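Take a look at the structures below.
All of the numbers you see were taken from the coordinates with simple rules; none came from a lab. Note that the coordinates shown come from a computational prediction; the quantities given were computed from them, not determined experimentally. Cβ atoms are built from the backbone, for glycine too; each structure is taken alone.
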Structure 1
Amino acid sequence: MIVVTGATRGLGKSICQRLIDKGERVVGLSRSIENLPFEVLKCDVSNYSSVKQAARDVKKMKEKVDAIINVAGIASMNMAVTTDENTVRKLINTNLLGVIFCCQLFAPILLRQKHGCFINFSTIAVPLALKGESVYAASKAGVETFSRTFAREMADFNVRVNCIAPGPIQTDLLRGISEAQINTIISNQIIQKQFQKTDVCDLIELLIDTRSSSLTGQIFNIGGV
């Protein structure tokens, strides 16, 4: 079984569909329940109690969990001084606390198994430090630091933790971002093109597979920086 947060839209939905096509059982976590070809549990990752209940529900399924993929996230591109308090809190609560809560509360399942991996999501905006992305990048930088440290904490239990940090991918997160801003990001990548959801799905397949059993504590920047 593979658990995916942010499963009902965008990149999360595409990841779920790819895994199903590969024969995996997928359980999605989302704030909304939709009619999809996989099971979805209602869960707000920014709410500790909500995540705790989702972890309990997954545990009751009594099935081996191979991966927890933390895709759920929000973006807001704005100068720090003009970003209102509510937006700052939403970014930190969803992007950073959401990942921490999911890792904390699903970890006991993987620890008992002494098997499995966490895949968290950051962004190429962290190393590029682009103007207008300070709060968003800060929330994701926290995810990267947490992931590297959490990987050390999980290593003795044969549980791996890695982080994927894509450049611009055509999802809901790009709404409201101008073509000029997107082109600026792409021009700072080593491979200067806009990548697709399939590129992320390919990497996830590798990180879940036993072929990547030696990979942990890594940040994978799709496109390169």
Structure 2
Amino acid sequence: MKNKRRLTAIAAEISFKRMADIGSDHAYVPILAARRGRITRAAACDINAAPLERAAENIGACGLSEIIETRSGFGLTPLFDFLPETIVIAGMGGRLIISILSGEPEITGGALQLVLQPQRHVPEVRKYVRSIGFEIANEVMVCEHGQYYFILNCIRADRLEEYSETDYLYGKVLINRRDPILKQYLKERAEKFLKILPNIANDTEYLRVSAMINTMEDIIKCL
């Protein structure tokens, strides 16, 4: 299984028994969740036929066809008669994740949990989920094959904690937990930006990157 560490970490965050996996591909996440007894029903959704065929084969091979079904369609559109408690969207760009969640507000609004793993624009996803009433109850970082992944476990909440811009940028839960993988990630990013800083000619961009480096170095000291 490719990216097993990442997929296992995503499955481990699922808290409710009825889940949907959007862009499921091989259906590894619902399979892992079912094997661990975390779910009793799942819809593995994808827009393309080939991934759904692979998903159905994997589900059948694991003897989980009575628990996990495959559904074809874009985003949340296949779920109007399923209404998941947990929505998983992993391995997509952050802005696409936001577009999918905002595209079907009645389905997103009925969910109790979002488990999201954006490939890019993670701060934007953090801001968006909190704007629609989800608190980031947990956040997990995984480093696999040299790539860093942020996994956001978002639970519907009546009250939200205060967040600073730094919390949105790097993850309040991770900072408070003094996450060692976040520390490693920030060290690598700070070193990368320090190398390019002397080559930045534009004064505004130079100040922006310098401020970013300073923020990362301040967080590193606390981790």
Structure 3
Amino acid sequence: MRPTAFLFDLDGTLVDSVYQHVLAWSEALASEGIQLSIWRIHRRIGMSGGLLMNMLLRETGIALDPARLERIGRHHAASYRRRAAEIRPLPGARELLAHLTDAKIPWAIATSSRLETARPTLEVLGVDPERATVITRDDVPRAKPDPDLFLVAAERVGVDIESSRVVGDSVWDMLAARHARALGIGLLSGGYGEEELERAGAYRVFADPAALLHHLDELGVRAG
């Protein structure tokens, strides 16, 4: 049997941070005079920041020059860092990572955020990016829904992507998993519904990391 690995998204999958990102993007866009409904922003969380802005602005018909786009990105990062103290690990997240480590099952975190933004969130989770395998937007040419983050993560932990389980909370994670030819596992903890995740390619959907930990054996996972 080929070795398997778990490749985790971060926001909404291991930490309860989706809405902090939504509010940070809303504040950043408002700083440039762009008012967008919160729900529109939420539906785009999980993809790269650049693609998120392109899609939102395309919906509104607004065109921005590169300088304004860069300012929005910086404002989002600063706004998110101010909210970092509000963020908590999702139920079972730390226990799930500890169980996989103890069972010698490789795991990695692959996030569309840049390390500057992700670092405070990783600290909340108790993950040191210098010791654990963490892939960020800084490491790849394209973020989700492209598969690059998960392909690099699988390579770093030394497991074939086809033998990996990609765990995420958004349709963008599931699309990236499908593009990478990995098994997608959806979590409801980021606000997407079960049917949405399944339509995007999720093999199974669980409530949160605690539920996933309780059902690991149903995914064909064996301690090695």
I have 16.0 for Kirkwood radius over Cα pairs in Å, for residues 44-163 alone, calculated from one of the structures 1, 2, 3. Which structure is it?
3
Winner on distance in nm of label points 7 Å out along Cα→Cβ at positions 12 and 204 once structures 1, 2, 3 are ranked, highest first:
2
For the read-out relative contact order in percent (Cα under 8 Å, 6 or more apart), a value of 19 was computed from one structure; give its label from 1, 2, 3.
1
The highest value of distance in nm of label points 7 Å out along Cα→Cβ at positions 180 and 212 among the shown structures 1, 2, 3 is in 1
